[in-house]
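**Student:** Pasting the structures in now, so scroll down.
All of the numbers you see were taken from the coordinates with simple rules; none came from a lab. Keep in mind it's a predicted model, so treat the numbers as computed, not measured. Cβ atoms are built from the backbone, for glycine too; each structure is taken alone.
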Structure P
Amino acid sequence: MRWLLAVLFTSLAALAQANSAPILAGKSIDKVLVVKSERKLLLMNRGDILKSYRISLGKQPVGAKLREGDQRTPEGFYWIDWRKTSDRFNLSMHISYPNARDAAKAREKGVPPGGMIMIHGTPLDEEYPEWYFHTLDWTEGCIAMKNTDMREIWSLVKDGTLIEIRP
């Protein structure tokens, strides 16, 4: 009977650990902050920076995204709302762009706001090594990072996490 209780408690403990939020430095990630001018992505908990990563941005990194195809990375408040593996960019996490403000600005100008803004890794390309991408702003408006960093972000940041992108 004791072994049955031990198995039951061990199973419950494993389930509880599997369902808990990912932890970094003993804290869960409640916000992702991107500071475009510094090329930094910060993982945060209650305003404290837990970890920082180097990022690459869209080919036109200055200014907020105005329309589809402008190669700018958005600025504002969004959510990490879903994720997928990508043949082209390894792992990727979708940012909920456009928000209501972005959509209204695009409507005013009569242009499509764009979409499919992601945090993603770098291509596996025999011609261009990963370090080549890491030193450039090369995306169409997404936020890119080294694949090892992206794997870590993937495991630490859950869907539904707030992301703020600042100039």
Structure Q
Amino acid sequence: MYSKTVDPYAIAFPAPAFTLRSPDFAPGAPLPTSAYASGGDRAPALTWDDLPAGTQSLVLTAFDPDAPIPGGFWHLTVKDIPPAGAPSDGVALANSLGVTGYSGVNPPPGTGTHRLFLCATALSVPVLELPPAAGQALLHVLMIPHTLGRAILVGTSTPAS
């Protein structure tokens, strides 16, 4: 049986940590209702601190490894975010629904509590070049040689009753 205690970033390319925070929820706590598909489809606000020296851009992803589909569910991917900017200053890519931008959490009934891993990766390049229609796997492979650091913030979501 699959364990929802697995950290999907435990096997990721190693990188020094920096700080990722949200004014919308505490680490490990429930996400705000606005982050749900039924509550507004708004990604939680995020801030980062202590970026590694040489950071020229960030990639932000939101991933639910507990989704009942192989490979989990990508809710958001944004690249080319300026270090002093906000996620909205970057280039949004298609998520697991094919939507460019954020799709709110919507755990199916009977699947228990899900975790949303918000991950910011600091890169040594201002623009991460990707071929058209690149998927998540290729994005992560192309980030490896440019990765300076990584910050992860986890929130939780539960199915509607």
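**Student:** helix-only ellipticity at 222 nm (-39500 (n - 2.57) for each DSSP H run of 4 or more, over all residues; to 500) was computed and gave -7500; which structure, P, Q, did it come from?
**Tutor:** Considering all the candidates, the number was obtained from P.
**Student:** Also, I was wondering about something else. Quick check for you: by mean count of other Cβ atoms within 10 Å over residues 68-75, which of P, Q is greatest?
**Tutor:** P
**Student:** Can you tell which of P, Q yields 1.8 when distance in nm of label points 7 Å out along Cα→Cβ at positions 36 and 140 is derived from it?
**Tutor:** P
**Student:** Who wins on percent of Cα pairs over 21 Å apart among P, Q, i.e. which is largest?
**Tutor:** With respect to percent of Cα pairs over 21 Å apart, the highest-scoring structure among P, Q is P.
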